[in-house]
Each structure stands twice: as C-alpha cells, then as structure tokens.
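What follows is a set of structures to go through.
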Structure 1
Amino acid sequence: MSENKKAEKIVGVKGMNDILPADAPLWELFENTVQSVLKSYGFQQIRTPIVEPTALFARGLGAVTDIVEKEMYSFVDSMNGDNLTLRPESTAGVVRAALEHNLTYDGPKRLWYVGPMFRHERPQRGRYRQFHQVGAEAIGFTGPDIDAELIMLCQRLWDDLGLEGIRLELNSIGNADERNRHRADLVAYFEQHKELLDADAQRRLHSNPLRILDTKNPAMQEMVNGAPKLLDYLGEESRAHFEGVQKILRHNSIPFTINPRLVRGMDYYNRTVFEWVTDQLGSQGTVCGGGRYDPLIEMFGGKPTPACGFAMGVERLLELLKANGERFEPNQCDVYVVHQGEEAQLQAFVVAERLRDAGLDVILHCGASNGGSSFKAQMKRADASGAGFAIIIGEDEVAKSVAAVKNMRAESTDNNQVTVPIENVATYVLDQIVCGDECDDPTHHHN
C-alpha cells in the first residue's frame, strides 16, 4: 500500500449491530432478570452452536416457510463441502441436542437459552439480521399444565421488568388431522376469493395456506375474517387440552384473548399457540411467541415426545423498556482511585487490589504517572464513572500512610471527605456502603 494512500474504512454488516458500553447496563438488567425468573421455575440453561446443518432447519421449519425459502444465511463449508446455516431460531438446535445427548433418558427437561439468531430480512425497528432471543423449551411434558406454566413465567418476567401494555393472545391449531380437514376447506374458501389474494397469499395458497390468516394486508382483512376457523375443527382431545390451559390461566388471573387467526408458519407446532403483543412498537408488535410442538422430536428421528416452548426478541423488549421510561446511568464501578506521583501510584495499586478483594468494582486511574493527569482532571473522570467513592492518594498521603476517601454521591459537600489509614480503606468504604452516614468513624470496623 502506498504511504500516502489512506486505508479504506471497514464498517459492520447491515442489520448486524454493535452493542456499545452505554447500552450494556440495560442488556445486563434484562439478562439477569430473565435468568433469575427462569431459574425460579426450574429451567436449566443449554448452549448450542450458532451453526447447524442446513437440513436441520429445512426439516424442522418446513421447506416452504419464508425463513427457509428467503431468510437463512446458508453456505457450503469450503473445507469439507457440508451444507451449513447460521441458526435462524433455536428450537430445532435444542431438540437436536436433546436427542443427540439423550437428555430426557431420566425424565422430562426444562431448558432455556439465550443468544444471537440470523435472518436475512429487511432491517427495521426492533428487527435485525442478527438479533437476540431468549427461549425456553419444556421437553417430555404432556398435559396443558406446562403450556400454562410457560405463559405464567412470561407474565412474571414482564412484572419483574416493570413492563406494561403487553397482552396475551391464545389459540389452538389442533393436531395434523384436524389441520388437514381445516386446510382443505380453507383452500376452497380462498379459491372462491382468489381475486382478493395478494401475491404472497397466492404463493402460499397450496403450500402454506394457514399463513394467509396472518396477513397484515388491509385489503384482505374482511375476507380473511370470514374464513373457516380452525377452532371449529378441533376434536375432543385437542379441545380438552385447550380448555385445560385456559382454566389454569383464569384461575391465576392471567388475562388473555382467544385469537382464531393466530397460527404458526413452522410445520412442527400443534395444539396451543400463544403470542405476547404490544401496540408500542408499531408493526413489530409481537415480543414473544410460543406453543406446543409435539411432532418435532419424531420428525428428527426420535421417539414421540411431547414438548412446548417460547422465544422472545430481546431487542424488541429493550425497546419497550426504553419506551416505558427506563433510564440507566452508566455506573462503571463502586470506587475510583485517584493518585499522583510514582510512590502514590504504587500505593494506589495496593489499595485497589484490597478493595477488589473486598468484592468491590474498582477503576484505577491510568496515565497519571509523571504528571500525566491533574487531580482535577482525574476527579472529573471519577465523577463520570458513577462511582460512589473516590480514593485519593498523593505524596502527602503516602508520607502519612493514609488515603483521602471522598463520598461522590453525598447530598452535602460538607464533610464528604475523610482521611483514613491505608490499611482501613477497604473496611471503611464497605461500612459506608452498608451503613451510610451512621458509620462516620474512619477507624471503625464491623465484624
């Protein structure tokens, strides 16, 4: 490269976004809350690869779904010729792992996952080409109780996050025989109104007519509302299962609306389907979707095994948190250590390590040796860090084996800085965090 030629700037892939440090507190709050709620219901985390055989998704999702036809990032491994795909969703991978490792040999399993998924679609608000999902899969459970438990788990998560304006829509899509009878009548109905079908609907008419019910095209709404309803085709067992789910939800005061147009484009779903939706995100209103998928494990070569699960879009839920007024000030640390002079720097390292030994998050100012940063500039950094306390060490402090401890968040500037013996700094700061202003003795220790 010529010395005068400027290197071309490389930018990220469209629709695959960086999560920057300023966004991290919101992500951490969400992920920690999710983990806590899932653990409280007995779910264990599973981590599967982001790359799977392409056949896994073609078989599980259905070869004629939009995801498989148009949205998957698929490629041929140049090393061995394998057909591989970046996962567009995680249920298929979790089921593959459960089968491969015989996870249900000793009974049903409650599993959960979190991570990035990939779909090549038009990026828009809350919908990206690399996006993140949290999901739960309950494998080996037969009755309607697990369906209801998963829904109640979601409700608890919304409550713990302080999210409002999310409503539950519920439906049953029965079993394959019931769907086949409904499908035949549905195709006949749509053929009678073929002139009203848009291009997408005409393409799906014989391959996946259920998805036509989910159309967002305003010109088709009245016609679609008059289509045969799958609920009318349910047999006794499917109807009893659906009633069982509703009974538990009602008994636990979980409000819901039955939406007969709520369907699934993936072939492996059966019986209960549900979505949590909001009006706060424009057209991307679904923040969580799930349901029962009893046929999937057998489709993958396993023994018939019932299963139910959900997946939620992390980016959309974070948008909701922001819309609901959540604000997260950057709080990088508990303590910021300010110092000046070579001896002070050496002492500052010792103090910082003792504070970390005590379980505190500490930032030690770097670049301050040899007059690199004034005390004033360092204190500005300390304030910006969100630290509750600043530890200040200069030549005078080193000579006296003490440190100045400043309460950065004190309501009054009077008496917000004290001098503490070096060996007592960690204990003093901990006491202040636990007791606040009651602990005003720098030599005081708690047992």
Structure 2
Amino acid sequence: MLAVLRNVTYRRLFAAQIVALIGTGLLTVALGLLAYDLAGRNAGAVLGTALTIKMLAYVGLAPVINALVARLPKKPVLIGADLIRAAMALALPFITETWQIYVVIFLLQSASATFTPAFQSLIPTILKDERDYTPALSLSRLAYDMEALVSPALAALLLTLISYNNLFIGTVAGFLFSAFMVTITVLPQLFVPTGPQTSLWHRTTLGTRIFWRNRRLRSLLALNLVVAAPTALVLVNTVVYVRDVLRRPDTDLALALACFGVGSMIVALSAPRVLDRFGDRPVMFTGAAVIPAVLAGATLMTFLGVGGAGWWLLLGLWFLLGAANSTILTPSSRLLRDASTEETRPYVFTAQFSLSHACYILTYPLAGWIGAAAGLGWAGLTLTIVAMIGSAGAFLSWPRHATATAQEPATEEQTVDQPAQQRVEP
C-alpha cells in the first residue's frame, strides 16, 4: 500500500491532506465543546444546525463553484480555498453567540466545497494504474479517519493543558500547511477547454446527469444515505451521550470519536486485498447491511439503559459503525473513476461531493432536533429507518450481474467543451 507514496506529487498532496484533516479533527472536538458551553443540553441542536448549514454550502455551492473555476488553474484555486479556511478557523475562538457559529461555518465550508472536489478529482489523473489507485483510496480513507482518531487523541492530550478554544489554532495551522504543500507541488497535465464555453447550467448539472444515467452511481446515491445516518448520530449526538447521558468528562468525547475512526481505519487498511478478492458490490453491500443493525443496537441501548456498562457498549457500537461506513466509502471513488472520462471527472467527483452531502441535510437535523426534542432513543430509531431505506434502494439499483469495472460509454451529456488541450500547471 505504501509503495504508492513513491510518487512525489501524490506524496506531497497526501501529506497536505493528512495535516489539514488533523486540524479539522481538532475543530470537530472544539466545536462540540463550544456548542455545549453556549447551549448546554441543547448542544446537539446547535451542532445539528451548524452541520446542516455546512451541508447546504456543500450541496448548493460545490457544483456552481466547480463550473465557475473549471477553466482556472487548479493550483491557485486550491491555495485560495485553504487560505480562506484558515482565516475562518482563526475567527472561531472569538465567538460568543450561536448565530456567529453558523456564519463562520458557512464561509469555512464554502471554501471546503471548492477545495475537496478539486483535490479528489486530481488523484485519478496522478495515479492512472488501478494497482496504484486502489491503495491510494485506502490511504485517503485513512487520512480522513485521522480526523476521528489521531486528532481527537491529540485533542484529549491538549485539553489537559489548554482550553478548547486554543484547539482552533491547530486547525489554522493545518490549512496553512496544506496551502504550502500545494504551492510546492507540480500538478499533472490537465485538460483545459479552449473552445466556446457551454452554459453555466449545463456545466453545473453535468455531473448529476451522469450520475442519473449510470445504475451503479444511482446505487451509490442510496449508499450515501446509508452512510449519512450513523455519521450524523456520531458527530451530532456523541457529545450528548458522553456528557449528559453517561456523565463522562470532556476527554471521553475525543475517545468515543476515536473508536469510530479506529473501526474505519481497520477496514481501510484491508480494503485493497478485500476489493481484489470480492469486488466493490459485495464489500459495499456488507456495510449497507451492518449499519442499520448497529444503529438499532444503539437505539435499544438508549431506550433500555445499560447502567455502568453503557460507556463500553457505546465504544463498541461506534467502532462497528466506523468499520461499516468504511466498507462503503473506501471503494466509492473507484465507481466514480470508472463512470467518467478525464474531462468529465471533476464534474462527476463534484456531483458525488454535493449529492452525498445532500443526505446530511436530512440526517443532521434529524439527529440534532429529534434528539433535543424527544430524546436520543427516538433520534436513533429515526436514523435506523433512514439507513434501512437507503440499503434497500442500493440493493435494487445495482443489479448483481453488473460488472465491477465496466464503464458506460460517453454520451453527448458527458461532453463539456471541445476541443481541449493539455498543459502542465506550475
């Protein structure tokens, strides 16, 4: 797996991704504690609203931004987005009202809606061989899990020495390091359209139209809903489980989130071998079957009560949810690569970024508002039903006889601008 790091361009971008995500993990812990300080028992509702605003920025802005910057060099786009994210993170320690959280989160995540799809769509261009690309996906999944493992552990250590407001400084440093690594990296050859530009609406909706015409990508849409259910429960309500239900200290919030990350990392490490043996469909559908069952277990734990064993049961359930999520998330980019050309790839990856996060517009409010109004048990039950619906839709959309690597032929809808030429970004 680590052999792919011999590629200098990928190694630098991967280093930027790791450090930026560790900083984002510090942001997750600090934001949860900030919400609890401002809203107490209603912290779940505050986080649910903040994360819903984040998703609205992702869903509404990502396709439009990608269409607007399609002809711009990738390097200044990535660097500019990182600098905006750093500036917004620097403002978070000075927040004193909940509405200020919502404004800063919207601006920060709007920059992320620019950075992340552009970054992800570069990787298949850098690593064209599947023997390199699949391990890179596992490493990328591990990097995202750093947000749920290394950064919470680091946050737990730092919280013994400093106040949580100072954790935001680590987020700023992560984004600045990411911008620096992009600056010193020579990006690969990319298509730059030179002909007459199609309409903004055509470019904005292109990725979504490609999704709708591909059966495996339609199944991926349903799987995105399955992933969104446990992610919302963990990110929105873990602070309430830990602080309010189990009466645990601040540092245990980081430990609970870390268990979610450990489960995901273990699956990501084994993904290249498992995918080579079983293929995408069986692996992804295993996660789709496990997630509703584990969510049902978390719901029963809340309704029935488990006494002193509740803390260890929570850690075990969060571990399983992280592992099941990873079985869906790790292979997903293989489906995106196979369904796109080099020219349409940014649009397809942006569509996945936008459509997958649209699911969180549903699950984050359900987790936060139902949890605050009716209790964590009812929130867990609702998310269990959502995951079951997504699993059923995925099974029906992706037929068993579909091949794992077949690429659907390009259609007129997949043509963006012709002709196109290549150039190397400095």
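A short reminder: the numbers here are calculations on the coordinates, not readings from a lab. Source: prediction; values computed, not measured. Cβ atoms are built from the backbone, for glycine too; each structure is taken alone.
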helix-only ellipticity at 222 nm (-39500 (n - 2.57) for each DSSP H run of 4 or more, over all residues; to 500), calculated, reads -10500; among 1, 2 the input was structure 1
Which of 1, 2 yields 26.6 [mean count of other Cβ atoms within 10 Å over residues 231-238, calculated]: 2
Value 21, calculated as percent of Cα pairs over 36 Å apart from one of 1, 2, is from structure 2
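With percent of Cα pairs over 18 Å apart, for residues 295-382 alone computed per structure, which member of 1, 2 shows the largest figure?
Largest value of percent of Cα pairs over 18 Å apart, for residues 295-382 alone: 1.
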Given 13 as the derived value for relative contact order in percent (Cα under 8 Å, 6 or more apart), which of the supplied structures 1, 2 does it correspond to? 1
